[in-house]
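These are the structures in question, set out in turn.
Values in this text are rule-based calculations from the coordinates and carry no lab data. Since the structure is predicted, the reported quantities are computational estimates derived from the model, not experimental observations. Cβ atoms are built from the backbone, for glycine too; each structure is taken alone.
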Structure I
Amino acid sequence: MSATTETPAATVEAADTPFSLELSEEQREIRDWAHGFAEGVIRPAAHEWDEREETPWPIIQEAAKIGLYGFEGIAQFFSDPTGLTMPIVNEELFWGDAGIGMSIFGTSLAVAAIFGQGSPEQIGTWIPACFGTVDEPAVAAFCVSEPDAGSDVSSLRTRARWDQAAGEWVLNGTKAWATNGGIAGVHVIVASVDAELGSRGQAAFIVPPGTAGLSQGVKVKKHGLRASHTAEVVLDEVRLPADMVLGGKEKLDERLARAREGRKARSQAAMATFEASRPTVGSQAVGIARAAYEYALDYARTREQFGRPIIENQAIAFMLADMKLEIDAARLLVWRASWMGRTGRTFENAEGSMSKLKAGEVAVWVTERAIQILGGNGYAREYPVERWHRDAKIYTIFEGTSEIQRLVIARAISGMHIR
């Protein structure tokens, strides 16, 4: 091929191609805004709230005052047509601290459920209620897991029965591992309406603030994310109006009828929410990993042993190089899945699960190596890397363990029901 025929393809300018990894000016501004809050407000308070193991309401309120926590903020982040603003903001806040970050963004899982499955009326009424007001901020909880049903969401024992005479739903059961469980204003509860249908017989219900019969059970004392409240939620004859099932009772009845006839359902209540949220959860893990990497890099540049900075040793330098490489790879998977989800692309190869799996395992791997680079200091609670390591571990467990993510990916790429 002659030089003249090669020239047009070889000289295409970036402006002529639709593909770009360059963030827009608005995305950069929001990223810097979120980073400033994480650096100036969250990180200085991280150790205190980790030790207290309490919800940091003052920080949630500060986030609400500047618009970082609230319906309008979430709407702005989600409205980005590229899908990148939400993971960008999450990465920055969780770079500040994962426990506080989860206290701020734990509400978004319930919001995702309402937005993804709710009617327009439910969206307009209950998503703002999830956040409360600037003067009295509230949190919301999405409750799926149970004492005997974690990864296997098809075996939920929480039941929702329709009381025809009263025209009400009646919910009974116990939920476990609920972020904001019991302290939330709005609870979204996934329950079985027809147990014989397994996951296809499940639905999600909105439980408004002050509903009789809902109470907090045992609060979990956790290994990490200690500033984020996690507890059981007990449902004892909780009665709800007909319109409190997400999507409405008519649509639920139609879906159950299709399932009973053996027709395939598009999705089920819990997994539909998790599919949408996995890239965002992955971005949180990336934020933790990045915090640990940056701290370890700075430490290695200044810590001297045998008369020179430890970063001059290949063993340390190569470890840091691998840490950076893995973080960037995880972020790109998160961004791809976020873009696909926002633009309506189908996760044909379980790209959402890929992003969460990679990011979670990278966070654990990177934080462990950060501890190794700091040596004894890395093991001490006076240094933040041990907290980041504790915080990272949950990302290989919640919203689908690493094993479940691999199962989802394996089924997607093989087209077979691998068990």
Structure II
Amino acid sequence: MVAEAPEAVAFSLELNDEQKQFQQWVHGFAEDVMRPAASEWDEREETPWPVLEEAAKIGIYAPGFLAHAGADPTGLTMAVAIEEMFWGDAGIGMAIMGTGLAIAAIAGNGTPEQTAEWLPQCYGEPGNLKMGAFCVSEPDAGSDVAALKTRAVYDEAGDEWVLNGQKTWISNGGIAAVHVVVAVVDPDLGARGHASFVVPPDTSGLTQGTKFKKHGIRASHTAEVFLDDVRIPGKCLLGGREKLDARLAKAREGSSTGVQAAMRTFEATRPAVGAMALGVARAAYEYALDYAKERHQFGQPIIENQAISFTLADMKTEIDAARLLVWRAAWMARTRKPFLNAEGSMSKLKASEVAVWATERAIQILGGMGYVRETPVERWARDAKIFTIFEGTSEIQRLVVARAISGMHLT
């Protein structure tokens, strides 16, 4: 899906014409289609299929969108596009981008043949849309992926893998056509004994459990997934049996096997999650800035009060600082530069914390109007909180950074 990175790409904070055009295209969709629909789908707490259809018609909800953005040798196009989308609405944005987690898992762990086979099936086509879901978290294994209990056992006779277990907090869980499941293949190896599997559409034994009613991003479907003797062909093991056997053999010898299947996916997506948070933070800042210019108290616009203007100045500064970290991480990831100081986690940590802080400040600036649903700020504040929780909590991001800078296995 993603082209090989060039040997050297200069880093620039100036977007080129192609990047600007892509940014404007996504922004136009976010402004004209997503924002007008955002309140309705937040209230309904349902997947916004009509909006996804519109996104599919113009190529935003399609494999080509991620392929084009991911092919940018600077790595910035993806971050820029995601920020614009989540500026439009985080709930609908997650409904559009949730499939991207499954895509990242397939592309990051699968063979070229598996990628070519499964990516199109994650999206479908206009009029017959599909979704993908990435299934890692379990009731007793959230941040601690080493505690996973979902098992995958190989049946030699039928060349099948048999999956059993329970997943939770799964975006698109149960309604997706393609589920990518991380499961334990060798319990004695802990996190090194995990592998990723594709569960094809309509596979018997995979069912949806409880659909969660959430605080925010309510247009995005989140649910439990149950796996009861789910039988899938041997070819559905991402990366193939030979690669898995070699990795497990190294692990049993005590050698390093590289990054876990789940962690490889999360590392690749952390700058993207940071960009999502940026979009929400920027939306709140811009709305509060416009409101402060228009709202009059004591005979003058409230922005002329230093308390308000300084708050807005801090909001703008924090958002721009977070964006610099996201762009750096996106550039490093695309150009294959190692995150020696956990730069990917830094970007996700900073941007998510800024999103929560900025949306709270926006509510304060609007006062009572920021607390009611007549304005979108209240929804943005609810949406922002999830970014400090999913794909690694803020505490986990700090732990990752602390381990990187200390060289020690801190707990």
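Out of I, II, which one gives 4.7 for distance in nm of label points 7 Å out along Cα→Cβ at positions 20 and 252 as computed from the coordinates? Show your work: numbers first, answer last.
Details: I: 4.7; II: 5.9.
The correct label is I.
If you work out distance in nm of label points 7 Å out along Cα→Cβ at positions 36 and 140 for I, II, which one comes out largest?
Max of distance in nm of label points 7 Å out along Cα→Cβ at positions 36 and 140: II.
Ranked by distance in nm of label points 7 Å out along Cα→Cβ at positions 348 and 388, which of I, II sits at the highest value?
Max of distance in nm of label points 7 Å out along Cα→Cβ at positions 348 and 388: I.
From I, II, which structure was Kirkwood radius over Cα pairs in Å = 22.0 calculated on? Don't skip to the end; give the middle numbers.
Numbers: I: 22.7; II: 22.0.
Source structure for this number: II.
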